[in-house]
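These notes open a run of structures that come right after.
Quick note: the coordinates plus some simple rules give every number you see, no bench work behind them. The shown structure was predicted, so the numbers you read here are calculated from the model rather than taken from an experiment. Cβ atoms are built from the backbone, for glycine too; each structure is taken alone.
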Structure I
Amino acid sequence: MQITYETIILRDMTASDIEDYVRWFTTETLWANTDAPWEPIDTDIETERTAWNRYYQSVKTLPDDTRRWKFEIEWNGRHIGWVSSYPIDQHYRGVNQVKEGQTARLAVGIDICEPDVWGHGVGTSALNAFIRYCFENGVTELYTQTWSGNTRMVRCAEKLGFVECNRNVGSREVDGQQYDGLTFRLTK
């Protein structure tokens, strides 16, 4: 499946993306400094290659009518990152599995892993395309989460119409400084 929007393409993963993920999670990890820098990346090339090969095998034959929770981002013919969604509970915490009777909300996120692409509006376009996809597929409200030190993501969320709905003061420590955990909400 593929979605073209402005200058970007959201698409399903291809086998050639695996080596990009290996590189992003082992040697070119600068992107992680704004994603969740309190979660260190501790892995190696073979572990990542095996994991991403396994993931690719699990998604490579999804029918087009299957709702996607993740897309790869392509810009100018280049794989640069991904957009994804994940469930959060009523306290805005991520959950691995939604249990019967549990209220879950859908949060969206984005990672642009190529630093030379930052600051050109590509991430905003990609996240906007993914938001549209979610709304077209029955979602009526979305959330996104970041931390107060990730000013590019805060600006992106606000530009797309998200409104802050939860702030955990001082919940994130990065380089010895305290930052707030932020959750934003967007309705259709």
Structure II
Amino acid sequence: MIDETLLEAMDKMDKAVEHTQSQFATVRTGRATPSLVERISVEYYGAPVPLQQIASISVPEARQLLIKPHDRGTLEAVEKAIRDSDLGVSPNNDGVVIRLSLPQLTEERRREYVKVVKAMAEDGRIAVRSARRDARKTMETAEKGGDISADELERAEKEMEKVTHDHVEHIDAALGRKERELLEV
């Protein structure tokens, strides 16, 4: 029972760390990466579809993204979705592909992005702690019901603290890497 609860909590914490890291990838640094636009939602035959499903995305230069839709008929829809996104970049459509030239980030903009990334990291930490709280409630209920002893509960809570601390450290390490990447000129 305790092992099952711990495993479930660890799984939730792993997912929280993964989600936080994928959120970090969507924040623009000085370099172009496909992850900046992969999740942009494009209106495709009346349904919103992630850009990565309807186009190939490549990086021909350090500050340029090249988006080639699989179906040329979606070129305008992709261009509109990019323009409407919060990326802050104007797409250049040449009839076959869309080019995104990413301008150099200003110091002020870099600092804003650092704040955004820190907020994302805090959301990840909150998700990890929430998984810990849920697991603790489950174990305390089991102890009150007589399924586990007070000693087993105490051992499990110590293990849960260690696991929580490890996951928060993973988020903090990813935050440190992203911060350095953002502030790098």
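Of note:
- For -20500 (helix-only ellipticity at 222 nm (-39500 (n - 2.57) for each DSSP H run of 4 or more, over all residues; to 500), calculated) the corresponding structure among I, II: II
- When relative contact order in percent (Cα under 8 Å, 6 or more apart) is computed for each of I, II, the largest belongs to: II
- For 4.7 (mean projected area of the Cα convex hull in nm², for residues 9-64 alone, calculated) the corresponding structure among I, II: I
- Highest-scoring label, criterion being distance in nm of label points 7 Å out along Cα→Cβ at positions 57 and 121, among I, II: I
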